[in-house]
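Heads up, there are several structures right after this.
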Structure 1
Amino acid sequence: MKQFLYSMLSFVLIMPAVHAQKTDKHFFKDIDSVFGLSSVKKIDTSYYTIAEKGWMVNLNNNFAGFLMKSELKNVPLYQSTKMTLHSAFNYQLSTTFGYRNLILGVSLANINGNAEDFTVSLTSNAWGFEFRRLATQDVRGNLSTAAYGDDITVAQGDVKIKTKYLRAYHVFNNKKYSTTAATDGRCTQKKSAGSLLFYTNYSQNTVTLLNNDIIQRFNGIKTIEYSQAELSLGYGYNFTPNRGKVLFNLSLMPMFVVLTSNYITDTSLKETDTENKYFFNCMGRFTASYRVSDNFGLCFSAFLNTNRFSSADNLKVNMYDYLIKTSLCFRF
């Protein structure tokens, strides 16, 4: 049933775009001037070129989720509580639509109610913005205490995790290095090149405990909410051994946390201070792609983002969200 709905949604969204492209070329010529085709004059085309075909549709098979470790010390009766969670490693069908530098991604895992994944991005050769929202109750694991009581199995539906990201970045060597050549094939990297990358990131993370036994062993805590603002100076490199037919990309960004805001809900909502005012998280991406033709390509990508929270009153949360994706990429 999911595959049928997935195919129908793709058909419904693609066909109006194809018809519009045929019937209103002047409109899309104006759109090109806004979304970046004219910026080809600002790049070194011996290193990379912008795709002539504006429309793109990627059919994706995603493995996305969270790994989380949390600990609360000095709990009355239990001394300390530790919980380790991981998402079920299930695939999600998703579709990414775009015209030039405007990209929209939606995961059809929304249908089963266990996970949500929504992404929208806007980029040029030198900069980019991305918003992503993901949430799931499909996490499981175990909880242990130092004293009084056996371990608890954390089942699906016992914990809900939600996170939102708003990112912006700048590519310093944007005349020779293309981020979009690696992420979605909007450009073709013909020569290997790298660049320093400047990132800013704002994230909101919420962990909601829905099982009363777990809440009791976390000293009555029901919700943990923490927000972080980060700055990063990282590096990305595109390696292409045969003028863009095959591309390997690796980018690493150490994320320096400069601002935090943290709240805990038990019987009421209260703010809590962090143990460390400034600290580092990390973000990284690896991509391997094969361009079969100007109209079709294959892509594998893996993304990992870390964020952590340590309160001054003995609560620690380490969160890792990941996205492993294989894609069929179409341009027209």
Structure 2
Amino acid sequence: MEFGSWKKDLTSVMPHLQRVALGEKKVSVLALNERVALGLPSDRNLAAEVVKLFRPMKGKACFAASCIESLSRMGVAPLMGSSFKGNFRGEISWLEDCESIGFLGCNPGHGLRCVLLSRDSSKEFVVTKLAVEGAHQDVAEEAKKLMQFSQKFEGVPEVISLESGDDWSAFSMRHLKDRGPMRLDQDSVIGLLDGWLEEEFISPVSLPWVNSILQKAPVKLAAAIAEQKVKRSLLHGDFAPWNLRSDRGKLMAIDWEWGSLDGLGGIDLGHGLLMTGNLVDELRGGELIESVVTHVGAGPLKRYLEDCGWENPNAWLGLALLYSGSQANLETKDELKYLESRL
């Protein structure tokens, strides 16, 4: 199955979702753009919660999402989409007896992946992360990471169920419905990152992934990174405001596909600040660097980086840039050049 756009490929994609997850449940699908789609059930409250799974950060998109949520509560939004009803029972066991299901369709660049929302027999919302075809095993691996990480660290969701079929993998967890902070300089965010730190200080170059990306670093920056001694840390991998939720007074992080125990303190924070500055504030080059430097110049962010062991903030930011470039395809050539000039 070729899948590159929710708008163009919706008709060919839906039978796969119906066979695996939706079964005979009816949904109306709004393809918001090429990268995002909303599958809305007739259940108004469930439909509104499905919309809330979509968490854009820019003003216009936030306003549009708010409008769709309001229309969903009025029962209007599902009428705006393309209606689909399957002839399958569905293969995911915990979804078989649900009255209705909705979904957020995610970036096609990652294959056919969805976050589904349903109600279980106790009327509680349940979130299911699903991948069909492609590298669907990655979702199963993410679930195994969560099972491991949640036993040791705060802020990691617990997996309820995990299943795989011939061409799909899915896991479920409790719905974390409350949105988290919009900024990373909040005390709750730093408290979460603090809790992921280990006591051991290591050289960054002792980790294979650091050595791999360090080959792309300017000479002085690579040397500065190699000189540091930094605390080990749990690594989320895509730590950003859109992946944070509040749950019963605690902050939780979702989407652990890039999670690892071989992390370094400060990398999640750097990645989050860089991605927010780049994608939301649309900063590039020196402006992006200066924005991040300003954020960490004082207060809880400065204290956190010092606790991690980063004596050279430029080295920290350089490694964060290299990480974001390798994992999230962030263009970093100009930023690295500017940062090298600061050394």
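Laboratory data are not the source of any read-out in this text; all were calculated from the coordinates shown. All values reported here derive from a predicted model rather than from experimental measurement.
Data for the structure
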| read-out | value |
| --- | --- |
| Structure from which 11.9 was derived, Kirkwood radius over Cα pairs in Å, for residues 136-183 alone, options 1, 2 | 2 |
| Parent structure of the calculated result 16.9, given that mean projected area of the Cα convex hull in nm² is the read-out and 1, 2 the choices | 2 |
| Structures 1, 2, by percent of Cα pairs over 21 Å apart, for residues 80-191 alone: label with the highest value | 1 |
| helix-only ellipticity at 222 nm (-39500 (n - 2.57) for each DSSP H run of 4 or more, over all residues; to 500) from the coordinates reads -4000; which among 1, 2 | 1 |
| Relative contact order in percent (Cα under 8 Å, 6 or more apart) - structure with the largest value, from 1, 2 | 1 |
